[in-house]
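Pasting the structures here.
Just so you know, all these numbers are worked out from the coordinates, no wet-lab data involved. Please read all numbers here as calculations on a predicted model, not as lab measurements. Cβ atoms are built from the backbone, for glycine too; each structure is taken alone.
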Structure I
Amino acid sequence: MPWGLKRYYGTGSLHFITWSCYRRRPLLVTPARRDLLLTVLEKMRERYRFAVIGYVVMPEHVHLLVSEPQIANPSTVVQAAKLGFARLALSDIESEPPHRLWQSRFYDFNLWSQRKEIEKLKYMHRNPVVRGLVEKPDQWRWSSYRSYAYGEAGLVRINDWSWWEEKLRAMVG
């Protein structure tokens with residue numbers, strides 16, 4: 001781990017996670033690639049049993065707001081999502097050597113309050129508008145905005161805490 005980087009796992013807090021395409025290249029520029037990434041993310045959500053509170057997939061980076069997984073930790077989840085996407089998409093992406101899709105590291109910020117949770121959700125949902133990709137957040141279908149605004153199901157289930165509820169039921173009785 002690089003000097004000065006400290007990750008806090010096992011706290012039960014939410015994690016605001018960001019990772020970028022290699023050298024910030026827009027490798028997620030097509031709808032098909034963004035859909036593929038969300039499909040992989042949903043598989044990782046099921047495999048590692050974590051809740052996705054919010055997300056946005058931009059042309060050159062990804063933001064997630066997630067719970068801690070019941071299996072493994074957020075680093076493992078990010079690694080698995082990056083690798084899963086790369087395995088499926090690498091042949092499709094015409095990349096110059098060294099054929100890298102992702103920056104090596106990711107940013108992880110623990111959220112300790114509901115105020116921060118709302119701040120990060122708003123930030124994610126406004127990101128496509130601020131970048132000029134759309135005029136309104138509901139026009140960008142690669143974010144969790146429509147789930148909150150209209151109750152629509154997307155490629156990733158939002159606020160599914162069923163695994164945590166199962167765990168609590170098992171502990172109680």
Structure II
Amino acid sequence: MVDEGLRQMEERHFVEDVALFFEEMGFPRMAGRILGWLLICDPPEQSAGQLAGVLQASKGSLSTMTRLLIQMGLVERVGLPGERRDYFRIRPGAWPQLLRVQTQVMTGLHQVVERGLIMLADEDSGRRQRLEEAHDLYAFLERELPRLFQQWSGSACSSSPTMR
């Protein structure tokens with residue numbers, strides 16, 4: 001049997017690790033904390049009040065960050081039968097959605113790199129080399145990622161009850 005205090009400490013560390021990871025990706029730390037908690041909480045649906053208590057956060061901050069996570073497609077707001085308040089949970093399909101968002105960012109950067117290549121079209125290869133490397137990588141990823149998404153989706157749907 002796991003010591004309850006130890007388990008809670010491990011959960012807090014996990015939530016903070018997720019928060020730091022998401023912060024390094026450019027998202028607010030509180031959004032990462034919400035996501036981290038929703039990944040491990042029981043029950044999987046949590047009210048704003050429950051989130052505020054666990055994460056020691058203001059309801060205003062939670063409102064802003066849950067809205068961001070909903071817009072990103074990672075979290076959804078749900079109602080529970082017999083309950084008057086809203087609850088939040090990880091949206092089924094959240095992880096492929098996160099990768100799609102990152103792919104859109106990458107596509108935008110690819111377009112900027114292409115503009116740089118056009119701008120330096122008459123320059124020697126030394127100035128263009130860094131841009132060409134980025135261009136080639138992004139072109140490859142844009143070609144291959146849709147196929148990988150489709151392949152993963154087919155295997156996930158057949159093996160995961162949440163993706164069926």
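Annotations for the structure displayed:
- Computing distance in nm of label points 7 Å out along Cα→Cβ at positions 120 and 136 across structures I, II gives 2.8 for structure I.
- Per distance in nm of label points 7 Å out along Cα→Cβ at positions 16 and 144, the highest-valued of structures I, II: II
- Parent structure of the calculated result 22.9, given that mean count of other Cβ atoms within 10 Å over residues 32-39 is the read-out and I, II the choices: II
- Origin of the value 0.95, where FRET efficiency 1/(1 + (r/R0)^6) of positions 8 and 104 (r between Cβ atoms, R0 = 35 Å, to 0.05) was derived from one of I, II: I
- Per mean projected area of the Cα convex hull in nm², for residues 64-127 alone, the highest-valued of structures I, II: II
- Structure responsible for 13, with relative contact order in percent (Cα under 8 Å, 6 or more apart) calculated and labels I, II on offer: II
- Answer label among I, II for the case where Rg and Dmax of the Cα atoms in Å, calculated from the coordinates, equals 16.1, 56: I
- When helix-only ellipticity at 222 nm (-39500 (n - 2.57) for each DSSP H run of 4 or more, over all residues; to 500) is computed for each of I, II, the one that comes out at -12500 is I.
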